[in-house]
Structure I
Amino acid sequence: MKPPACRLYLITPSTLPDPAAFGQLLAEALDADDVGCVQIRLKDLADDAIKRAVDQVRPIIQKRDIACLLNDRPDLARQTGCDGVHVGQDDAPYAEARNILGPDAIVGVTCHDSRDLALAAAEAGADYVAFGAFFPTTTKDAKFAAHPDILEWWSAATTVPCVAIGGITAQNCAPLVRAGADFLAVSGGVWAHPQGPAAGVKAINAAIRAAQSD
């Protein structure tokens, strides 16, 4: 099946008490429908714990030819063989991440609701920019609120891909798809799906395709 123009950017839960058990759920989710990228987002863990978790789940992702990114830490992304990193405005600067990972790695940058930050990141060479939060989210403390018109503006202004993030579910994603998001970053909408993560992936993709056919 041809991937949709807008694709799912799957973010892991912030804690993985049992990485091996999570790996099984992850495999089922990735095999359920299209996933363009997986970001391993682990918070408040020691470096060794992050490395062990990445070593469990990274091969599952890369075996399926899906990009595997680590959140925040370009140094650990390189050490653990990830395909790249996602950095926020309070993390390592883009230039530092690129210097650590090299020219071929994926480096994405959080830009909140700021056109200036997005333009600066794209000019510096970021592989994608992320806007949000578009909806209330329990995954993290969102200090910024974005509107779909920033996706419309970005899609018209540049060819650099954009990721929409923040409280996105199958029920609310249609305006973001129609506004031009290249990726929908989803965490709770998949992992907390009442029928399980595989059903969550299927639901998001079904919603994307429905929005694109409107």
Structure II
Amino acid sequence: MVRLSYPIAMEIAGNTAMWTRPDSGDCPVSYPAPTYSAVKAIFESVLWGPDIEIIPTKVELCTPIQYHSYCTNYGGPLRKPKDIKEGNNYQLYATVLIDVCYRLYAEVVPNKEKSRLPERAVQWDKKTTSPGHAYKNIFERRLKRGQCYSIPTLGWKEFTPSYFGQFRETTQVLSDARPVIIPSMLRQVFSKGYASSVSYVYDNDLVIQNGGLEYPKRSENYAQ
């Protein structure tokens, strides 16, 4: 049986974005477009609910792809124990994107992993016959008001958006841009859904064409 899905969409823009390629090592480099999991996280930042699953379908680029060198003093938990103890930071170099604007698309379906839902989500799920439809209505209402569950980010936490919300009439998709081939792109780290363990999944041979990147559909996302 196929689970009913409901479409949602939004626009997001900002000065800087970082969609990290895991193969780029100590000096991370951004993919040319957001990953599947990054788009999922942006939608969830507006409205999150463990009783539904957001399935990103497409991203449209509305500004040219522009790379830029970026350097910051890193003081996070990935430092060596000695550096953490002594309070030493180190300079982190990265290749990021600048002046970005995207139109994001996704579908909402009920979460099929009911066994891992927290009790409050179970009770809410019992009160509605269509959690996907309910999520869509609440999401669109919050997006119009500019409300969010957490501040959306463009990859790294320090890269906050200059705009997020409904589509703007002045925004134009780069439909005449040259195709960009992405041989391999990280799809998800926690691919089995809410409260699951680490399970890396990649998509291969993706192409940004006519200004859009479509994420491959996987049958496990839609099957009951």
Structure III
Amino acid sequence: MIKLPRLYPILDSSCFADTAELCSAARELISAGVTLLQYRNKSGNARQMTEQARALKQLVGGSTKLIMNDRADICLAAGFDGVHVGQEDISPGCARKVIGPNLLLGVSTHNPVQLREAHQTSADYLAIGPVFATTSKLNPDPVVGIEGVRRGRAMTNKPLVAIGGITLANCRMVLEAGADSVAVISGLIREPRKSAEDFLGILS
């Protein structure tokens, strides 16, 4: 079973003006001690996504694990370490067939039924959320709260990532509720290195 780092940053392309800015943020996060990054692009075409993904791969080399959001094909094309799929993406089973047995597979869940189903798949880790209200999605799922994290922890022995509205003020209580890792998007945009260092200081 994999061991996830306490901090799981997500680089959403919509938060950055271009590939250079995206890579600059990644560089700062890595310099702060981040060892895993997810690249998310909900609006770009396949060519743009592949170019950005390959730029990130060239930047990090083998020092940091890279997870591709949604696209198992681009995960392979860019040489990433794994893919993360949501409830409206291809199924975990299909994603596993594409990426093979050795790359990482994460699955997003938003309620006990989804988490129970995801636990039965070959996913290496599961995500639960949104824990708190979030502005990172146009149509977010209902908030699960801290109790949702506790319930999720009781339902699976797989590594659990909590996501949605997680800040410096509440990240510690999320870990204490049973999450192995916290995913952060907007909280790392303005000053990536300093923000990541602050999160790591609290989460360690």
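No lab work stands behind these numbers, since they all come straight from the coordinates. Please read these numbers as outputs of a predicted model, since none were measured by experiment. Cβ atoms are built from the backbone, for glycine too; each structure is taken alone.
Here distance in nm of label points 7 Å out along Cα→Cβ at positions 14 and 38 was derived from just one of the structures I, II, III, and that gives 1.5; the source is III.
Assign the value 4.3, calculated as distance in nm of label points 7 Å out along Cα→Cβ at positions 86 and 174, to the correct structure from I, II, III. Source structure: II.
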